[in-house]
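K.L.:
These are the structures, in structure tokens.
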Structure I
Amino acid sequence: MWRYGLAWVGMLAIAIANGALRQATFGKILPDLRAHQLSTLLGSILVGACMWVVLRHWPPASRREALAIGLLWVALTVTFECFMGLVLLQRPLARVLADYNVVGGRVWVLFLLWLTVAPWLFFRVRAAAEP
């Protein structure tokens, strides 16, 4: 699993670059909610492509392992987010949790769901394509 933890660092770099792109471009012209939604969609696509490459290079041995990889990635992501928001940026918990408000249009939870199930889904797609 250490390889998948290392791969997550690459996904983190993609996510940080996506956030920087948002701030430098469409985040200046779109309302905050729309910029968040577009950034989440773009990040899902970019991180999804990274996950596809990683899992093609280091394929999971089973569906269970694929699910474990997704759970590892989502746990690392939520832990990183909480650490950054609460400890480094010293934001209140309510602000850190604001992106989890699906009813309010925040779609971050959908990214986390994608991060969790994509390894399992990619495993199934690959297994179905093999003779």
Structure II
Amino acid sequence: MKAQDHPNNAPGVPMLMPPWLESFQIRFLNPLVRPFARVLPGVAIVKHRGRKSGTAYETLVSAKRSGDLLSIGLMHGKTNWVKNVLAAGEATVHFRGTDVRITNPRVVPKGDDDPTLPEAVRRAARRTGVFVADIA
């Protein structure tokens, strides 16, 4: 399957990661990183609930904090964790040794150049969609 045919590939949020690499990361890399994720810089754990099942999930992501704004590049496209957090309107993120509550989640689509966003977010949005949320 090609990235453009993958269900995660959504308008404004292209899937840049080839599906085979995404599968490899989920199956092999994430289990290796998970024990160290709580202390690795730039790695965050998004704690969210399934929008239909209510099941609790924890997803490893690469995150950046700019003041009271948390941003996560969406190289994998609009994945289930993004849909779950958007539906719930909030989540908990373990970032740099502490849990923070995020609210007002939104996706900045590829190509958006909103001047109110930090420069790092605007740069990432030139290439892919970016998940952005306020830290409560």
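Read-outs: derived from the displayed coordinates by stated rules, not from any lab. Keep in mind the model is a prediction, meaning the values are calculated, not measured. Cβ atoms are built from the backbone, for glycine too; each structure is taken alone.
K.L.:
Computing relative contact order in percent (Cα under 8 Å, 6 or more apart) gives 32 for which of I, II?
P.N.:
I
K.L.:
A follow-up question, please. Quick check: -25500 is what I get for helix-only ellipticity at 222 nm (-39500 (n - 2.57) for each DSSP H run of 4 or more, over all residues; to 500), calculated from one of I, II. Which structure matches?
P.N.:
I
K.L.:
Ranked by FRET efficiency 1/(1 + (r/R0)^6) of positions 59 and 107 (r between Cβ atoms, R0 = 35 Å, to 0.05), which of I, II sits at the highest value?
P.N.:
II
K.L.:
Quick one: log10 I(q)/I(0) by the Debye sum over Cα atoms at q = 0.14, 0.21 Å⁻¹ came out at -0.62, -1.44 when computed from one of I, II, so which one is it?
P.N.:
Matching structure: II.
K.L.:
Thinking of I, II, which structure, once mean count of other Cβ atoms within 10 Å over residues 35-42 is computed, gives back 10.8?
P.N.:
II
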